[in-house]
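Below: a set of structures, written as structure tokens.
Only the coordinates and a few stated rules stand behind these numbers; no lab work does. Bear in mind the structure is a predicted one, so any value in this text is a computation, not a measurement. Cβ atoms are built from the backbone, for glycine too; each structure is taken alone.
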Structure 1
Amino acid sequence: MGLSRGGRNTKIHAVVDALGNPVRLFLTPGNIHDCTVAIEVLSDVTLSGSMVLADKAYGTQNIRTYIESQNATFCIPPKSNAADPWACDFHHYKERHVVECFFNKLKQFRGIATRYDKLSRNFLSFAFLASAMILLK
């Protein structure tokens with residue numbers, strides 16, 4: 001668990017398939033930026049022939065290059081202050097709502113929403129359990 005101005009917190013990074021089913025969950029301290037762990041999160045997932053939809057925080061050059069090196073395409077909108085903005089197909093980007101819907105389903109579990117667990121391994125274990133429950137529904 002990372003320490004930030006608001007206290008101790010963590011972030012859950014999720015790789016979700018097109019149907020909203022979880023493929024991979026990854027936990028980072030709250031004071032770590034999203035783009036620093038994106039390649040590590042995507043490294044165990046087969047990306048060949050798929051499209052990666054992500055928010056602006058994952059739009060660094062390193063991440064986009066990694067996705068293209070895996071024979072996949074990306075649909076990540078550029079930040080408003082990007083020095084060299086790239087094209088983004090916002091028609092495909094609309095499908096990113098399945099990721100947000102997954103997080104909404106995950107937060108239906110009280111232990112995830114309130115983050116009562118003090119240890120990150122316990123929190124991640126409960127996130128895996130909640131993901132399994134989502135898959136079973």
Structure 2
Amino acid sequence: MVVVDASVLAAFYAADDPRRPETAARLSTGHALFAPAHLDAEVISALRGMAKNNPVLARAVPTALRHLAGFPIRRMPIAPLLNRMWELRHNITPYDAAYVALAEHIDGTLLTCDAKLAAASGAKCAFDLLN
């Protein structure tokens with residue numbers, strides 16, 4: 001089982017991101033994909049920032065969002081993860097802690113493009129870092 005964070009999907013939807021081919025390959029391995037329920041809001045936030053100075057991406061975002069809405073990732077409720085997210089507060093933001101806590105909860109690997117998150121202390125899950 002694989003937990004996918006927003007950085008991975010942002011790289012996937014940004015056609016000019018050099019990580020896109022590897023990201024696409026990792027997302028299509030056939031593994032069950034999971035994410036905390038706030039995934040979609042974080043992906044929109046990332047795409048918004050990336051599209052500010054990229055009119056080509058800005059035009060592509062509505063199509064990306066339609067794809068995201070149907071993307072086969074199981075969005076999991078955050079409430080069962082709250083205590084673990086709080087425990088991680090010293091080294092990991094609450095948004096990122098939700099991904100870590102979920103990966104720990106389902107004994108999965110966290111797929112991320114965030115090297116800082118993958119290096120943060122306190123996490124008890126495996127990371128798959130896309131550079």
(request) Could you figure out which one of 1, 2 the value 1.00 for FRET efficiency 1/(1 + (r/R0)^6) of positions 59 and 75 (r between Cβ atoms, R0 = 25 Å, to 0.05) was computed from? (result) 1
(message) For Cα Rg over 2.2 N^0.38 Å, for residues 43-98 alone, which structure out of 1, 2 has the highest calculated value?
(response) 2
(request) Figure out for me which of the structures 1, 2 the number 40, 30, 26 belongs to, where Cα extents along the principal axes in Å was derived from the coordinates. (result) 2
(request) Consider the structures 1, 2: one of them gives 21 for relative contact order in percent (Cα under 8 Å, 6 or more apart) as calculated from the coordinates. Say which. (result) 1
(request) Could you tell me which structure in 1, 2 was used to calculate distance in nm of label points 7 Å out along Cα→Cβ at positions 35 and 51 as 2.3? (result) 1
(message) Tell me which structure, out of 1, 2, gives 1.1 once distance in nm of label points 7 Å out along Cα→Cβ at positions 19 and 115 is calculated.
(response) 2
(message) If helix-only ellipticity at 222 nm (-39500 (n - 2.57) for each DSSP H run of 4 or more, over all residues; to 500) is calculated from each of 1, 2, which structure is the one that comes out at -10000?
(response) 1
(message) For distance in nm of label points 7 Å out along Cα→Cβ at positions 67 and 83, which structure out of 1, 2 has the highest calculated value?
(response) 2
